[in-house]
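What follows is a group of structures, each given as structure tokens.
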Structure P
Amino acid sequence: MKFDAVVVGGGPGGYATAIRLSQLGVKTALVEKEHLGGECTNWGCIPSKHLITHAKKIHSLMELSDTGLVTAQMKVNMSKITASTQQVVQRLRQGIAYLLKTYGVTVYMGEAELTGPGEVKVIKDGGAESLEARYTVLATGTVQSSLLAAPYDGKRIIGFREALYLSEVPKKMLVVGGGAIGVELGTAYRHLGSDVTIVELMDQLLPGIDPDAARLLKRGMEKIGVKVYLKTTVEETRYVDGGVEAVLSNDARDVFDVVLVVVGKRPSEWVRKLADLGVKLSEKGYVLVDSGMRTSLDGVYAVGDVTGPPFLAHKAYSQATVAAENIAGKTAAYDGLVPFGVFTTPEVAAVGLSAETARQKGYDPAEARFPYAALGRAVAENEDGFVKIVFDKKTDKVLGATVVGPHATETISILTTLIKLGATVEEASEIIHIHPTYSEAVGEVMHLAHKRSIHYVTR
């Protein structure tokens, strides 16, 4: 079968590319080996947020009960939460299928094999089918990294896929890895009543994020009862009656019902084989692309996690549009301005440059930080957090931002827009925000940067 373009992978990057190509008049096929929606829809963004939302609501009810404002006896029905999660995932999966069908994208369910430039073989039950196209888009994602000291068994030692669909709440859970997935799921299961311990190799949670944000996140997680061990590794695990005994490098040891291993992602062997066709890969095995999402092989593009970190669905969506536009003969470029958000307690989000990175790029950076202790809405709700910006002292342009606290993952979009549009601190300070809201902190930090804050003492 001949097409103008074949997209390999039906996750956010893949299905978005296919839909945009079809909108632009490009005859397109999409190949997916598991489920439409990929990791994000089936085992990542969507099911995790559904779980986190339910966990937060349950935790809030428990907190109210503890204060005596309401009296209630609660028992978490994990199997019903999981069933609800499956319904949400199924609904979105069906929605993606409907969109692809409506836009005229031909979908093949099976394993894709690239036999040459513009040649894709789809291997499925009952045989194989060959597809030909002028353009191929790689959107096959990544796989979970494993840990020798705690090998997956899918039951007691699990990855994030299994963690999102448990039938009961573990009494004790060890989370190995303090990155985004680890802290999100660790927070969620603590809210559901698990005794949670998080182990992180580096000296802070969310390695690479603003240190102030990491410290506040650690404090917030410890406040709800999560044990956090930094600069610590798992040395050994072994099965015992009732669970898994884990021995840590800090000499601690305990028995856990479940050990959740989330130590990162890596390219699949499928991607590594692309080098044999002439597709250049990075040292870590990710597909190298230019700003137009073109690989080193003519007619082959790549989008999403397969191109390397950050592993974010919204990055994949952006790259998908760029790839499709370029394939269709337009001109588009991916600029790499991608906001990052973690749905923890408190939430953490960031975008743009840190002060150190800005300095390396030739800017003369300065920082301003507005604490939620001076924000009316946060005080009313007894919440902690801050908004921090990095700006250039010469041009006054906003270069980067970090937000910690309630709705940080929403507030960061305001700052992303300001950076994208090249706004100055002065221009951003003129925007009126509704009072009392968390978004007010964006205006406050701009005023603070110019030392004219009303609600915080400037010196």
Structure Q
Amino acid sequence: MSLLYESALFLFKNRLYRDLKSSLKISHEDRQEILKLQNNKFVRLIDHARINVPYYSQILKNLRDIDDLAGIPFLTKKIIKEKADDLKTKNLKEKDFRKNSTSGSTGETMYFYSDMNNTYAEACAIRGDMFSGWNYGEKKITIWGALRDFHDKPGFKARINQKYLQKSEILSSFNMTEKDIDHYIDFINNFKPSLLIGYPTGLLLIAEHMIKYNRKITVPLTLVSAGETLYDFQREIIEKVFGHGVFNRYGCREVIQIASECEAHNGLHISADHLIAEVVNEKGEPASPGEAGEIIVTDLDNYAFPFIRYKIGDIGILKDPDYRCSCGVNLPMLERVEGRTMDVIVGTNGNRVTGTFWTLFFRHNFKGIEKFQVIQETSNQINIWFEINESYNNRDNETIINEIKKLLGDDLQIEIHVVDEISKTATGKHRWIISKVSPYA
């Protein structure tokens, strides 16, 4: 960053400036120093929550430090909906709270509060994007779908920050017709960003449009995939069309930044200076490195509405704690994020499969399937929805059903539906898998 740019950032948002500089330094510290900082922040958080947050007054009564973490019961979306008032900190002013909500992509919106004094989470999100080689202050475009990001009218200072400091533009993922994509490609070529962020389904649509119509993006771009699970088939096509790697970013509206992929492309660096990420099995016990389990997060920076051992609703795999990345960042790592806990389809024979199976199964074995969605309503029935093109063979329906039954049980009822367009979520995301009987639900 130039001296002039750093000076402007300091004047307009000096807390973010401080946190970004600090987070970049911490990410290269010795692993033990990072974990020491994490423990110190955790101790401060539980001391605050024990005194000022009614919900935690008894739960945290005898806790001392991070070694006692496993003794804290999980915080679920159901608890948050029922106990929202008790989870709200009592020693802050109303101006310190920002009412927020999840996207409702799993069918139901959850309301909570963000801490207006917390800029460290935003700093970690910026740092995560910088792991891709992009520098803060270079131009970026985000293709996104959260309506609030379009409808909120920022004040003068926020507009200056977005236009001149962040140098960012937002395009809607709801509008992805061929005409819209043509316009987006023209906009990208004219704006000349260094970074393009989008849902993987949106980036894939642009890549496929570029193939179909021989369109070109003439500026060198760093690509960050966020907001949905990035599947291997999507990565393969996007990277082939754009000519370089895609960087996977993992986060959520509740805690913002969780983990980001670096230039080594061998896992995702967890923002351990901002949160604690656990992976647990179905018994709630720590999963072994390499073992898939449910991701549990503790936000160390939200004092307004503490998320402590929050069941975020995702499945992931931790890397071995002794692993050190070749990029020089010493933050602990996730091997990968497998998908939502609601993305697990359970067969009548007890077998379980995640979204990765379905993407490989449909992509590599059958022609003409443009997009799919698998919905499990009950333990013995699934519905499969397809968007197809002219190369699809209806005779494949029988093969698809028979192969799935071999894997998930002969008595599983399977119906295939072909539609012009599969519905998106309220924030413009495509859900590949929806299970109402997931073992993690």
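Read-outs: derived from the displayed coordinates by stated rules, not from any lab. Remember, predicted model here, so these are calculated numbers, not experimental data. Cβ atoms are built from the backbone, for glycine too; each structure is taken alone.
Which structure, out of P, Q, was Rg and Dmax of the Cα atoms in Å derived from, given a value of 23.6, 74? Please report the intermediate quantities before stating the final value.
On the way: P: 23.6, 74; Q: 22.3, 68.
Label of the source structure: P.
For structures P, Q, which has the highest computed value of FRET efficiency 1/(1 + (r/R0)^6) of positions 63 and 271 (r between Cβ atoms, R0 = 41 Å, to 0.05)?
Q
Could you tell me which structure in P, Q was used to calculate distance in nm of label points 7 Å out along Cα→Cβ at positions 143 and 423 as 2.4? Spell out each step's value before the answer.
Details: P: 4.4; Q: 2.4.
Attributed to the structure labelled Q.
I have 3.3 for distance in nm of label points 7 Å out along Cα→Cβ at positions 175 and 239, calculated from one of the structures P, Q. Which structure is it? Could you put the intermediate results ahead of the total?
Values: P: 2.6; Q: 3.3.
Value 3.3 for distance in nm of label points 7 Å out along Cα→Cβ at positions 175 and 239 corresponds to Q out of P, Q.
Work out distance in nm of label points 7 Å out along Cα→Cβ at positions 223 and 359 for each of structures P, Q, then name the structure with the largest result.
Working: P: 3.0; Q: 1.2.
The structure with the largest value is P.
Where does the value 1.00 come from, among P, Q, when FRET efficiency 1/(1 + (r/R0)^6) of positions 23 and 127 (r between Cβ atoms, R0 = 25 Å, to 0.05) is the thing being computed?
So the calculation was done on Q.
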